[in-house]
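Next come the structures, one after another.
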Structure I
Amino acid sequence: MNVKTKLSDCLRPLVLGALFLGTVSAHAAVQQLDKVAAIVDNDVIMQSQLDQRVKEVQQTIAKRGGGVPPTSVLEPQVLERLIVENLQLQIGERSGIRISDEELNQAVGTIAQRNNMSIDQFRAALAHDGLSYEDARDQIKREMIISRVRQRRVAERVQVSEQEVKNFLASDLGKMQLSEELHLANILIATPDSASAEQLNAAAAKTQAVYDRLKAGADFAQTAIAVSGSDNALDGGDMGWRKAAQLPPPFDRELSAMSVGDITQPARTPGGFIILKLLGKRGGENSLKDEVHVRHILVKPSEIRTEAQTKELAQKIYDRIEGGEDFATLAKSFSEDPGSALNGGDLNWIDPKALVPEFQDVMAKTPQGVLSKPFKTQYGWHVLEVLGRRATDNTAQAREQQALTVLRNRKYDEELQTWLRQIRDEAYVENKLPAAEQTGADQAAQ
């Protein structure tokens, strides 16, 4: 999976309906005493935390329009998610990872801005969903800590060489995968690292039963929530957009030939048995970049030349060029742009986005071969001439970057899942849920 812990994800509860951790909702005056749901190394997960997260997940599922699984099905899944999150937060604490108030304020502001809200509007939206602004900040902070833990422990270990990129681009698979992106969801029936034949057979049988129910019309997202052992189970198994090359065989070639809505047959992977659903396809277009060949003359105000005098000088230069004098000669004599003056004002072929907005605007409105009238930018007064326009095929560079991203994400996904299983296996975890509740998901899936 790609890096799941992004700041924009922290607002998903606001959009989908209250999925922040640790949110405290209104309770009746008489409350049952809290109890421990699980002991996780040096910390605990309280039943109130678990109950609250389960309610939030149920609210989110309901707002997505699906049937809400019973609490007995959700509790084991949610508790497992809380355990893995708790372990990562403990690693962050031991590693000295801290989020300053300034960083947190900036993150909250970014989330509000991305949703076209001010901070006050963000507060109001949270309150509308029954959420506390302080609890939301705490959740964002936890998400940031987990992201940094993963960056240090996983992402920094992932390396992709230039030769790997070249080999990938030259391969038939690379050419195919760079032509489109796939939106996927998965259901993983996990197996232990050293699973016995009996455990593998049981997992294979369970996966086949799940596959049969899906083919009979069962909802994929609801089934993922109920039975999947993947880190994205509570998101309905949604893996986001990615290249098929990021996935283990045999899915790399199979998925590109599938239609949207299809599911793959169960297949063995290092983590267990997996089923994928194709939710969408996109991409495959060539990457073109607009470039403009332009030259200009720049004159600047100074201690000995006022703004008005500078504007007047630019007008005189314009008049002389219009009168037939050579643009390049005047640029060498008058232009105060050190990067282009000696080249007769020539900026060569340039991406318009690299220029200040005022320059972009005049350049876009000026026909090729026509001299612009004097105009002002933050640098001074200019006259320009457009010598040519073209669209450059930037596909090769874009595909190299795409290949690097695909290979890095694939390695990251593999490393992340391995690391998450490792810290979970090495941790001391005492599950305090009643045995009937711990097996509720399996019973409901049968």
Structure II
Amino acid sequence: MNTSFGWPDLIPLLLYVALLLYLGYKARRKHASQEEFLLSSRSLTIPAFVATLVTTWYGGILGIGEFVYRNGLSVWFVFGLPYYIFALLFALFLASKVRQANNYSIPDMLYKTYGRPSGSLGSLFLLFMTSPAPYILMLAILIQQILHWSFILSILIGTFFSIVYVYKGGFRSVVETDKLQFIFMFTGFILLFAYLLSQSISPLELFGKLDELHKSPTGGLHWQQMAVWFLIASWTFIDPGFHQRCAAAKTGGVARKGIFVSIAFWFLFDGLTMLTGLYAVVLLPDINPLMGYPQLAVHFLPPFVRGLFFTGLFAIIMSTIDSYTFLSALTFGLDIFGHWKGKGRTNRAVQFGLVLTAFISIGLILAFPSVIQLWYNLGSLFIPPLLLPLLAAYFPAIRLSRKKTFLNMLISFLLTGGLFLWGQIHTLNGEPLFLLSIEPFFPGFIFSLLWYGFWKLKPISLTS
């Protein structure tokens, strides 16, 4: 089969880019207020809510393919089931509260509840968590494969077209372009699965050809790693994207129902990505695991259809780049610069943050080449210090005083961060050797639980 890219393959991609820029530019509002620029005037309906949440939450598509190729069916127990559970809990207990709070961001809630020290510390944590660096890296890799441009040029072009429309249009541009990206996202993988089903082997034959590791629910992972991956799904509770979209929904009911519908779409898409990833394991041995999905398209899809699939990959990744870049810029402009220098020019500060975030991310991708490892490390470092303080902000019954909350966040992070650094210094065959073989996530998380449990056993002043 001819595996070179020609004009039939580029037509869908060029059409997508043109529509993306048109929709993003059209969505802008002249002289937008802060609420309009940051949250689209809190007007999201269920279709818009679902489209923007589903696409944003799935940006690491090449990382998913890498995980399936290495660890098989366990991908569903690591990146599927745990996220359905925590998303369901978010919908049931947090979505309406987030909408009713009328905040702009997670640090906004931390500032209001606990004051400047905890709000500032939380802002710094979230600035790292919302970095779009790994997604920019994946986008650059795809551009290289299709257009054969240099790596640096691919990074610059990919970043520019992912965020240029957000600079003026803000969150409304993110939402409008996510609707388009939602369509391409599902179209691409449905086409790939249909072609694999018709041209190669059936799913039953596919499972029969898998080795034991790829059939195992653990995929060769240690029980501590499985436990950490499961708990990392609690990232959902502190994910700025979830909070931003719930805050932007018309009502708390829209936010709650929107998450229920999103879970159904994630379940469907997880099935498509898992099955197609397993086809790569069986049909394409000894390839770069990160390139499992692109290589399937190159080998099994005809011209133009192949272009549609690659456009779907672009859409998945770019929908997360624009959202995370905007969230990171919002954290800088509103939660760091805005709280320290006054909020009169917040929109301008967010726009400056977009440019700053893009340049920082371009530098970071050289230091963090693995999407999977980045997710694991960021979750291990920042979930323990953020999870309980943020939940307590919405549930006063478990809330601690400002001072005790700040100490919890700081000590929990130092415990986890210290063990993480120990592992980076002490390695074996490139793998970290953690102190007492304990994953860094657990000490910080357990300390946070014990800290809250200890102080809630005695009466405390919630206003101290």
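For this structure, a couple of remarks:
- For helix-only ellipticity at 222 nm (-39500 (n - 2.57) for each DSSP H run of 4 or more, over all residues; to 500) computed as -15000, the structure of I, II it came from: I
- Relative contact order in percent (Cα under 8 Å, 6 or more apart) - highest-scoring structure of I, II: II
- Parent structure of the calculated result 0.90, given that FRET efficiency 1/(1 + (r/R0)^6) of positions 138 and 194 (r between Cβ atoms, R0 = 35 Å, to 0.05) is the read-out and I, II the choices: II
- Here mean count of other Cβ atoms within 10 Å over residues 130-137 is compared for structures I, II. The highest value is that of II.
- Answer label among I, II for the case where mean projected area of the Cα convex hull in nm², calculated from the coordinates, equals 21.6: II
- Structure (I, II) behind the derived value 11.9 of mean count of other Cβ atoms within 10 Å over residues 114-121: I
- Source structure (of I, II) for FRET efficiency 1/(1 + (r/R0)^6) of positions 58 and 242 (r between Cβ atoms, R0 = 30 Å, to 0.05), computed value 0.60: I
- A value of 1.1 for distance in nm of label points 7 Å out along Cα→Cβ at positions 258 and 330, calculated from one of I, II, originates in structure II.
Rule-based calculations on the coordinates, nothing more; no lab input. These numbers come from a predicted model, not from an experiment. Cβ atoms are built from the backbone, for glycine too; each structure is taken alone.
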